[in-house]
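S.K.: Structures incoming, each one as structure tokens.
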Structure P
Amino acid sequence: MSRQAAASLALGFDVGSVAVKTVVTDLEGRLIDTSYRRTFGKPVATTAAVLAETLARYGDDVWALVAGTGSAARLMCQLLGTPFVNEVICQAMALRHLRPDVRTVIEMGVRTAS
């Protein structure tokens, strides 16, 4: 998708021990774009590259919200000045929104089980 109107998009990124995942939505939560890229042991460099590509694709003045999560995202969020949200909190918030009937989730990540 090409450039959007000012402050009309949200970007979320998840930096894990194996890969960087991104999602771009509009402010109503409609999915616009996703990406998945393995880090090969370089999570900061990979995240920086993925985010630079996303900025190049959409512009830098379209973001109403940018936030990160994941085991390796805290440093990137500090460097970027964006919010960091614990991944368990992210999962709980998503489930509350998408499946309010679900009471329990078992998540098995590469590094941990939550």
Structure Q
Amino acid sequence: MEQEINKTAMEQMKAYLRSGSADPSLPQDQVYIVYKFLNSPIDVLVSGMQQMQPTQLTQFYRKLAKQLHPDKNVHPQAKEAFQRVQCAMDQAKASNGMQSPFFSEAPRPSPSFF
């Protein structure tokens, strides 16, 4: 399945770059990664993320976020790909019982002084 996803992403990248609408400053690898994650079924993404250790998962997510975030990637579909990865990350964390390392609340002290 991965080879099929990679092949489709490569074809879409080439078609996009040949079209007149492509931003000439957009690197090919950023175009490719957008199409790769748009073509990956969400359950496949979640399954792959569930197999990672928590530290690996965090590093993987941060690396992808830097590449896919719409502030860093000007591809018109970067936001959609970024949101897809976020959704997969949330599902993988929920199924593993992990809290988000990015948005977790600080532990509150118990009112033991009463």
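Please treat every number below as a calculation from the coordinates, not as lab data. Computed from a prediction, not measured in an experiment: that's the story for all the values here.
S.K.: Which of P, Q yields 34, 20, 10 for Cα extents along the principal axes in Å, for residues 18-57 alone, as computed? Please list the in-between numbers first.
M.R.: Details: P: 34, 20, 10; Q: 41, 21, 8.
Corresponding structure: P.
S.K.: Given a value of -20500 for helix-only ellipticity at 222 nm (-39500 (n - 2.57) for each DSSP H run of 4 or more, over all residues; to 500), point me to the structure among P, Q it was derived from. Before the final figure, lay out the partial values.
M.R.: Working: P: -10000; Q: -20500.
Going label by label, the one that fits is Q.
S.K.: Among the shown structures P, Q, from which was the value 14.3, 40 of Rg and Dmax of the Cα atoms in Å calculated?
M.R.: It was calculated from structure P.
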